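Pasting the structures in now, so scroll down.
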Structure 1
Amino acid sequence: MIHRNRIGVAPRPHQGLALVLLAGGLVVPNCSRADSPWDITVYAETGSPGGWVQVRENEIQGTRLHIDHDLDVNDMTTLRARATRAFSDDSQLRFGIAASMLDGSTTITGPVVYNGTTVAPGKLDTVTHFQDFLEADVAYWRRFAAFDNGGGIWGSIGATYVLLDFRLDGTIAGDSAGHELKEDFYVQELPVPVIGLHLDYPFADAWNLDVDATAGRLPWVDSHHSEGGEVRLAQTNEDLSAGVHYRFASDWHAGAYVFYSFLAQNERSHEAGNAIRLSSRGIGIDVGYRF
């Protein structure tokens, strides 16, 4: 997950979220100060998505559907909220949650196979809405190089947890073996460890330059979920952003930024072979309150 503001089964979905939050509790340092502030920031992003999705069911191979030119999904909208708790000038803990939407419509001229279901030629919609695509993260930040102007270079370590149910809607062919046009990637999901590097550079009394890079990787592991046998999971998360923030009151700040994000998730078992590659690049704005 991107950390853009610098102020100051397998496990079921709720079990995975609990693991992420527990990880946050384990890294809370002992240098807590009663006068250290909280910061609550909300974000709105719009990006141009790319990548593809492909879902196999038993021996029925799925069609590789490119998100942009096959499904005609031209926009990915994300709403995000983040809470930051500073424990000293050099350490803080961050919790975030985000919801994204992928919405598009196209007309297919030939049959498409998704999750063992054959879609007849005609209209094919992508209907992955906000409740279908959620992400939670936690990270501990530590400043290891301080600048004279109050900024610095930070490192972070944490975890992210993605809940994705990729949904399509179309006319199911009469001879289709399956009758379900969704793939619940979240069933096999596990928390993914993430590390990051962050630049905080004040360049005027109320202005700040922020640059963030985070990367997470989960190699092929047993997801502890069975679907015709053991389901193995691999996942990659990458995020980059750069923006400016302006403090327009003692407790309020706002910003704008550009970003790039990438998610790769793979699931394999005897019955299933599911993969998604999802990238997005675009712009975002945020507003936050410190207390």
Structure 2
Amino acid sequence: MRINTLLVLAAVALAPSMPACSVQSAQANSFDWIHDYEMALEKSQAQSKPIFAYLETDWCTYCREMEQTTLIDQQLIEDMGSKYVWLKLNAERDEEGIMLRDRFGINSFPGMLILTSKGEEVDRLTGYLSSQEFRQKVEWLAHGPMAVKRLNERLAQAPEDAELHFQLAERRRAREEYPLAVESYGRYLELDAQDQFGMLDHALYYRAAMLSMTGDIDQSLQDLLRLEDKFPQSRYMPDAVLLKGQIYQHKGQRSQARKAFRTYLAKYPAHGYAERVQSLLSRIPEDLPMVKSH
């Protein structure tokens, strides 16, 4: 069972066309979009270019905003138009758009996939991107070493590399693949138990957050208690105490929940959620005093 945590609000904010991309001229007012997946694959193979697949929906306001700003940016079109095959599909009306949405598990829009000429995912982005963000993030994923596909390829060659597992966990979290992020953080925690990489508290905190979102609140609580024990001065402690209180509240352990929320208010009053936490605390009924029998 999932729980809605303030931690998600505070920190897990943690998220993310068409024809073969030659631009006719620097004055083109759009990328050279293709609306056919098979045609995009053929063009990608013929021109040895990756595919940029843009999935939108009729109701997606961020899609409309991005199409009216970023995707008609003339400098962006001039600089990037010839580097990709640009595929644009509706994820609810186009058969191929529905297929790609389901195949790659795209739940947030606009959903943007970087694909190989064989249709394999290199990585993805979701949500509105400004022109600058679009340029930086697309190029970084398409050609850099941190794309999920390349991280997996490197891990196949070095399965005991703790840093690679950590980097993969971070990418999976950003892609909202929470069960996979839990798995990768867990592998990192095993391989870097002595904290040589210096990110053990980060991994514990975010794995706890992902576990709470996927329903494993008992393991989430264990990670939070481990974080508190090993890294009491960690920058993640305010969020950890807050999440711990919510888990206790969810489990019906009212005294522990009250204690966690009061600790948060006492130690981290400037953290940003004091008013919300005070509201949560006020809704936890006090334990009734025990009545002595005679």
Structure 3
Amino acid sequence: MKIRLISGTCYIALLAGFFCLKIFLPYGDFYFDALIYAFALLGTFEMLRATKDKTTSAERGFVYAFSALCIPACAFGEYFKGWGFAVIGVGVLLLAVALLALLVVRHEETSLEGLGISLLSAIYPTVFLALMVIANHATAPLALKKFGFDSRLLILFVFVVSPCADSIAYVFGKFLRKYFPKKMTPVISPNKTVIGGIGGLVGGMLGAAALYFIYNAAAGSFDQMHIWLPVYLAVGLAASVATAFGDLVESCIKRKLGLKDMGNIMPGHGGALDRLDSALYSTIVAYLAFVIIVLVV
């Protein structure tokens, strides 16, 4: 437990440090992009290592190349031209063409299973993290900026709501399990309970509420609280659902591969993917909510 607490604290300090670089330094968004890039490379390494016996060296080489190029290309494309999604789409298309070409040029050693696993290893986590890069460069109309809607808020939603949801889910599950023992997904993740899942929803909303008050206090404005506080709570609730789903997806992958953890870079937590699984999906929710709000307002 002590090792888990220490490594978790180091992870939070790392995020906080790069977030401060994002806020206070010129071109600070690129510093946070660098952290996302490191996560993508580590996550890709963990996925390909876990599936090494199912893929060929050529397939892994293409996936590594995609991971190495996608995040930087997405960051610069989004910053200079707003072409982040286009860069991701072109990258995935080129990777698919390259992998399918192996069926022809290396027919004997290439299997459809290996190609599918290779494509999965590229999408999870690199494509998901590329969306985080786009969120890191998100801008909003002036009418929304006065309410603090910008890329800083998006990143905070991902890395505040998800940990709060995970933490309260753990507390609910640990202390209320004996009273409410019903399993959520007994086959996929036997340790998860329904009461823990409810705790995650509560935690996500509490995290969103705390984010609203702290973030707006720092900005010095609580204008139209009756509108924006419910919006924060709704996004927090949706992000906590995504957090739980992302955790289950990671559990499914590990179960299919016969693994307990994807890595050991964070003692007590596992690998980079074990720590990022929920953030990958909450990024999707936070970014979609941001887009909807921009369109509506």
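The numbers here are math on the coordinates, done by the rules we state, and not lab data. Given the structure is predicted, the values throughout are model-derived calculations rather than measurements.
Quick check on the output: 167 is volume of the Cα convex hull per residue in Å³, derived from one of 1, 2, 3. Which one produced it? Checking each candidate, the match is 2.
When helix-only ellipticity at 222 nm (-39500 (n - 2.57) for each DSSP H run of 4 or more, over all residues; to 500) is computed for each of 1, 2, 3, the one that comes out at -25500 is 3.
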